[in-house]
Structure I
Amino acid sequence: MSDTPDIAALRSAIAQHFWWHSIDLGNGIVTPGQKTPELMAIESRLFFDGVDLKGRSVLDVGTWNGGYAVEVKRRGAGRVLGTDSHCWNDPYYRGRATFDLAIPATGLDIEAREIDATEIGVDTVGHFDIVLFLGVFYHLFDPISTLQRLSRVTRELLIVETHLDAQDNPRPAMIMYPGDELAQDPTNWWGPNRACMEALLRSVGFGRVDFQQGATETRGVFHAWKT
């Protein structure tokens, strides 16, 4: 059976963009993300299994295509707000265009706001039960002040996923990449170790921090709880 004109048009529009997230839009359409559906499923389990999302308000900082905003909404979250700036405005990634293409196709009520991660605060976005900070920390030149701001926004839980380095050092440490040493990407600034991230999260106001290895040995997932 051939596609309807609307579905054919959606497939054509999707093909014109770069995608980071693989998002199931229904009708047999999955965006061709650099993160495969299998990897997205693994990360979703690491991030969200064991977290009660039902009715919770969720802020997704650095949402890009909106893949994890879609995931939490499908898992029963209440209000969901996706924010971004860098990827949304990059002329190659055109992230805002992909978000605006994918979210309506899902039929989910997910809000969007263009704002840089460094500008997130109670005065700009308000409070949220759960905040997602996935794959953003190490891209910021000053990630610590952003963690402080996110702590004030978070009522219950901050979920952080990040690149890790210096993992053989038992002391809290963070490696700086002043050039493009990490993956030939000059926007990769930092490689904290587990002890560093746990200490930072406690220092900015989270009473309990749970750690899981991420999808690879150089990634870490931290669930930071307010107590």
Structure II
Amino acid sequence: MRNQLIALALLAGTTASAQTTDVTIDRAVAAWSKVKTSKGTFEQMVSNSLTGGSATARGSFQQERPNRLAIRFTEPAGDAIVADGKVLWVYLPSSAPGQVVKRPATEHSAVPIDFAGEFLDAPRAKYDIADGGKQTVDGRATHVLKLVPKKGSSAPFSRATVWVDDEDAIVRQFEIAESNGVVRRIRLLTIALNAPVDRATFSFTPPKGVKIVDQSR
């Protein structure tokens, strides 16, 4: 009888965890489906387990779903990632001076064009999802989701962790681990949803003398 009670308790705990995960996913998907634009500020922490290096960056972003995004870094100043709806420009003079990378705006990248949509677009079909427990991000209670791409998935990461706000179900922080040992954590410091955005910020003109590395062909 005692063993049966223990087994039932373990089963109940597993079921409760699964329900929590399902509820968190469904709330996050529903909340993000209502978002057309977003803008705010962020902090990015990057570490590399192979080299032992790490770096912190900060900046602002504006987004118009599904494929317009403007990330302007203040630290390091001058770096930018801009998707104009057709082309994704990656200009990082702090680490790759003298060049700008040109890619299709629909291509997956380490910093997704639709940062939350990368995790919330048909998540159950794309990822194995586990409950990561409860954590606080900047004083806000969140539920944590652990995502591992299913076999054959084209996700640009080997695993991801997503922090979903308990109150409004918006992704407040996410972390992705890439196959090259790089782990990138992005925390949204401020965010305004469905607010007016500056359409001009989605335009990018490569500086004179900069080599364009065209990966769009």
Structure III
Amino acid sequence: MARASAHTVVRSDAGGKATSVGVLFSAGVLDGLPDSGNRKRADFAFSLSIPTKGPRTVVDHVVIDWEAVGHPPPKVYDVPHFDFHFYLVSSAERGKVSFKSDQDSGHPSQQPPAELLPAGYIIPPGTAALKMGVHAIKPTAPEFQGQPFSATFIYGYYNKQLTFLEPMASLSFLKSKPSFSAEVPRPATYTKPGVYPGTYSVKYDATRDLYEVALEDFR
């Protein structure tokens, strides 16, 4: 991926309080991406640290997962796309996340209390992923209603604890050079104390030829 670069950025207000955490990446990232090599699942992960200077947030680090052929469920997320995992736990803690199978997400031991799930979100069987967690989806989201997947927001858990926040965006949506933002449905409470995003965005800056995927409106 020549001419490709990516890094995280934390933005703050005049008082020094964090207002957003984002991933900035050059347009070159979308060129020459690894392909699946005829595999049914091809996940390429790139880990990014958070700036050591400036305000701290609940986000410990970010992992960009390039899904060359997408992932389940079929006819929903089985298109080339990026998963942007904003982890609330350390890399060491994330490395300990393990399951017997992807179906473990449906087990009561992985179902968090209702107050940690935003209204309308569920954790179905088949969403447990090693070194990630279980994924909470919103069945009323457009991509589950027969519309093409463009961008969406996922919550992630492990052992009933909230462990990551995940915007997703399809490759075709990114290549359309969007200026997109949407509300982040919020649970009644969070596992880790701190402020959390009220919106997320996927935007292209033509002046700098850069993309940014960000968690915004922290409160």
Ranked by relative contact order in percent (Cα under 8 Å, 6 or more apart), which of I, II, III sits at the highest value?
II
Out of I, II, III, which structure matches -6000 when helix-only ellipticity at 222 nm (-39500 (n - 2.57) for each DSSP H run of 4 or more, over all residues; to 500) is calculated?
II
Out of I, II, III, which structure matches 1.03 when Rg/Rh (Cα atoms, Kirkwood Rh), for residues 104-191 alone is calculated?
I
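Each value in this text was obtained by applying a stated rule to the coordinates, not by laboratory testing. Because the structure is a prediction, the values reported are computed rather than measured.
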